[in-house]
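Bear in mind these aren't lab numbers, they're just calculated from the coordinates by the rules spelled out. No experiment lies behind these values; they were computed from the predicted model shown. Cβ atoms are built from the backbone, for glycine too; each structure is taken alone.
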Structure I
Amino acid sequence: MIRFDSDYMAGAHPEVLEALVRTNLELTAGYGNDPYTAEARDIIRHLCDCPTAEVMLLVGGTQTNATAIDGILRQTEGVLAADSGHIAVHEAGAIEAAGHKVLTLPHYDGKVRAEDVDRYITDFYADETYQHMVAPGALYISQPTEYGTIYSRAELESLSATCHKHNIPLYIDGARLGYALAAEGVDFTLRDIARLADAFYIGGTKCGALFGEALVITRPALIKSLFSLVKQHGALLAKGRLLGLQFSTLLRDGLYTRIAGRAVEQARRLREAFRAAGYDVVIESPTNQQFLRLPNAVIDRLREHASFDYWGPRGETHSTVRFVTSWATTDDDIDELISYL
């Protein structure tokens with residue numbers, strides 16, 4: 001069985017595992033106070049061209065989103081997000097569990113538009129009863145989106161400007177950021193992300209690490225008592241060097257970008273093979289997520305050999321499905337899938 005369910009199904013890149021094994025018996029200080037974590041933080045600050053950024057390494061994506069958004073928002077505030085956004089759909093109410101409401105906006109292939117953000121906030125404060133309602137205190141987006149689409153630099157600049165116009169921070173979920181940065185035709189860099197976002201994270205779990213996300217706060221005053229907040233959320237890893245070592249290995253010599261690019265290329269091969277076979281591509285995604293509309297009979301046949309997800313309910317005759325490649329997807333995996341078409 002070949003697997004295309006998600007991009008966190010494999011363990012870790014061999015270079016990451018080798019580094020963990022090589023240093024396994026070293027004794028280092030805990031909670032991120034070790035030389036490997038210090039190196040990872042320095043590398044991230046350099047790559048972001050943001051020497052004053054605060055960098056905190058956490059274990060998982062939902063944990064990172066819940067911790068960061070809780071720290072950003074005041075007690076009476078909620079977070080704006082696409083109605084398809086991960087925090088609105090697939091995080092089991094983690095944001096709400098901390099006492100904050102997710103305020104949803106319409107999405108366009110997974111993306112929100114600056115004009116909708118501007119209108120929501122403007123209309124909110126134009127309502128004489130706004131003090132009785134949950135105030136929009138931040139904007140959440142993911143790069144890439146849940147639909148594998150990517151915000152262009154112009155779109156990011158527009159969203160950032162709108163947020164700053166209304167004095168709310170822009171927070172970017174980067175669980176798959178590596179695959180966005182490696183996508184064909186992108187016109188932004190990690191430095192652009194750091195310049196335009198007030199906080200974001202670089203995903204490791206889905207891009208070569210056993211686990212781990214690197215939260216980058218470009219405005220360090222944005223979240224007070226971050227260390228304590230992370231611990232309060234159960235997100236502080238005692239053996240913090242395991243996170244630091246993984247990120248320093250992935251980011252030191254460009255390994256992160258290279259393996260993400262490989263996954264994107266495999267996704268392109270997959271997409272074009274389905275297209276050549278006469279099947280419909282639902283969304284033109286340049287990343288490692290591909291969405292296809294297939295006859296149910298074809299889906300049933302393919303699922304005898306490969307695993308992948310339905311994207312919505314099964315239709316009467318055709319359904320939309322999602323295939324996801326990762327840094328670990330091989331040429332043989334793609335060749336085998338193509339052979340079943």
Structure II
Amino acid sequence: MSKNHFFDKKGPFPLKEIINSIIVKDNISLKHDLKIYGIETLDKASDKDITFLHSGKYKEISKNTKAVACITTSNLAKFLPEKCIKLDVKNVLFAVTKISKMFYPKADNDFPDENLADSTILKKLFPEVKFGNHVLIGKNVLIGKNTNIGSNTIIESNVKIGENCLIGSFVVIKNSLISDNVCIQDGVKIGIKGFGFIPIKDKNIRTPHVGRVILEDSVEIGSNSTIDRGSYADTIIGKNTFLDNQVHVAHNVKIGKNCMIAGQVGFAGSSIIGDNVVIGGQAGVSGHLKIGNNVKIGGGSGVITNISDNQQVMGYPAVPLKDFVKQRKK
């Protein structure tokens with residue numbers, strides 16, 4: 001993940017060393033000592049990276065991966081290109097976590113940024129930006145002109161913020177790239193570590209989260225909302241999408257353009273939301289789902305399956321609106 005400047009990356013590591021760090025069921029015969037430069041998702045991996053396949057939901061993407069090796073299971077290996085080295089393991093996500101810690105040994109140490117400058121010198125560093133009181137800014141932060149930042153807000157190192165943005169008070173932003181004309185209201189937390197654990201017997205193993213949050217042009221984030229950074233991919237909110245107050249967006253979620261998300265909606269990890277989607281308050285979307293374009297989800301609904309384009313659904317579990325109305329009449 002060379003594009004990611006938020007986390008220190010180690011390596012490259014010999015593939016043999018990686019194999020020795022996880023339990024691989026079959027002996028792998030390597031013609032030469034391959035070096036692995038990073039761990040990436042199936043679609044982002046290059047021929048110098050290792051990737052992982054843990055669910056049949058991603059079989060179409062896996063067929064075109066460029067990764068030199070893939071951590072997977074015997075029943076999923078058939079979906080990978082022939083030239084890709086298949087590493088058959090008992091628990092894919094546990095093996096991925098161990099390898100991630102090799103490349104990003106400090107990713108779990110999500111301590112507050114120690115390299116923060118306060119309001120007394122910010123006006124010299126950013127003469128075209130307006131700051132409230134007690135604002136703290138980290139190293140290598142870029143902020144565009146005509147942006148306003150409210151009091152008691154913290155922007156950690158390497159964050160990029162575009163022009164004409166409005167950022168409220170008591171906001172924390174880290175591991176994020178923010179475009180122009182974005183509005184972030186009071187109390188928002190962006191780029192924090194996601195809720196990723198691997199349950200191993202009586203112990204939960206924390207999964208490193210080394211992705212980013214990307215907010216595209218004219219996004220608005222309501223007060224006290226939380227947007228987790230990605231694990232390996234990025235969490236992305238598309239152009240002109242509005243989130244109401246107290247919305248939670250989990251790691252790797254991708255929300256399209258021109259969406260309207262009402263208060264207290266929750267998105268579980270890795271779900272993909274299309275363009276022009278409207279979601280009523282207190283609805284929940286389960287993980288690894290695909291919600292199509294122009295979908296409308298009624299308030300309080302629980303979405304547990306994929307939804308195709310142009311559908312209207314409601315209820316728990318969410319069903320087509322016509323079916324929900326019929327159920328209520330009975």
Structure III
Amino acid sequence: MQKKIAVIGAGLSGLVAARNLHQAGNQVTVFEKARGPGGRMSTRRQEDYAFDHGAQYFTCRDERFRTQVEDWLARGVVAEWKAPVQALNPAGASTPTKEKTTRYVGTPRMSSIGRDLAQETELITTQRITSIGIQDDRAGTWVLESETGEVYPDFETVVLSTPAPQAVPLLSCDPEFQKTAESVSMLPCHATLVTFSKQLDPGFGGAFVENSPLSWVARNSTKTRRPEAESWVLHSHAEWSLAHMDASPEDVSRKMLQALSEVIDSPLPEVLFSTSHRWLLARSEEPLNAGYLWKESTGLGVCGDWLHGDRVEGAFLSGLELATAIKKSMH
């Protein structure tokens with residue numbers, strides 16, 4: 001029996017849940033506050049430059065996710081990122097990472113993954129849902145209301161797919177689920193995006209950084225099918241971001257570029273473009289391993305990487321497992 005289902009949040013977990021529920025014959029509508037799908041699997045474009053400024057890559061361990069990744073590979077939605085990844089310290093010493101990890105990226109940008117998943121479902125963007133509740137006149141159905149006052153009634157199931165702190169106010173209708181979301185703290189991260197006038201090749205495509213304001217640096221142009229411009233993405237440690245929450249993008253960029261010069265022990269080329277983006281909810285401090293939350297009696301579900309180990313793969317599996325549970329309850 002077809003159900004009318006709302007999914008709030010077009011990040012990876014929400015899109016996976018929406019696609020699976022749509023393919024099962026349900027009427028699914030996805031609501032997203034941003035201009036496009038993908039959440040933190042996003043890409044910032046500036047003229048001829050492009051930067052994967054959120055999730056940098058993903059790995060694959062679970063067979064259910066591997067099946068999806070193989071489909072994406074076959075269709076050119078993702079590709080392996082074969083550039084070496086190293087570990088850096090401020091003195092400039094570097095070592096290859098020890099684990100033999102296959103890393104994947106969306107092509108031609110990370111945001112391609114979200115756009116691929118969103119193809120089949122109705123997606124309403126730039127619409128922030130601020131409240132959900134049981135309808136007074138129709139027991140067993142939900143009504144959603146947006147920040148601008150739009151009302152969306154008559155949903156039999158609601159899937160909430162947002163970072164935990166954003167889920168808390170929406171879950172006032174379910175104190176049990178709300179308490180679970182309240183238990184998860186999320187940490188910030190600054191992303192500095194920079195394009196240089198000439199090549200900067202320190203011998204790696206990405207690097208984890210220790211003892212520095214930087215936690216990660218990536219030579220974005222080493223990823224498959226990227227623009228040729230020498231573009232980099234620099235991520236900060238959460239502690240540094242917490243100490244610089246009120247800093248201007250210009251100040252953040254200046255300090256993070258200085259840190260890059262120190263960790264690679266080299267002066268930097270002329271900067272053609274730079275800016276910084278502040279991710280307030282970059283990652284969970286201590287993610288849960290519940291997988292998902294689902295209450296068949298009310299038709300309310302919650303999914304997200306914060307419920308499944310905080311990885312891209314975890315976000316995918318959370319959405320998949322919740323969709324499976326919802327479909328099972330329909331029989």
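The figures follow:
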{"item": "Answer label among I, II, III for the case where distance in nm of label points 7 Å out along Cα→Cβ at positions 24 and 72, calculated from the coordinates, equals 3.9", "result": "I"}
{"item": "If percent of Cα pairs over 18 Å apart, for residues 192-295 alone is computed and equals 51, the structure in I, II, III", "result": "III"}
{"item": "For -8000 (helix-only ellipticity at 222 nm (-39500 (n - 2.57) for each DSSP H run of 4 or more, over all residues; to 500), calculated) the corresponding structure among I, II, III", "result": "III"}
{"item": "Source structure (of I, II, III) for percent of Cα pairs over 12 Å apart, for residues 232-279 alone, computed value 64", "result": "III"}
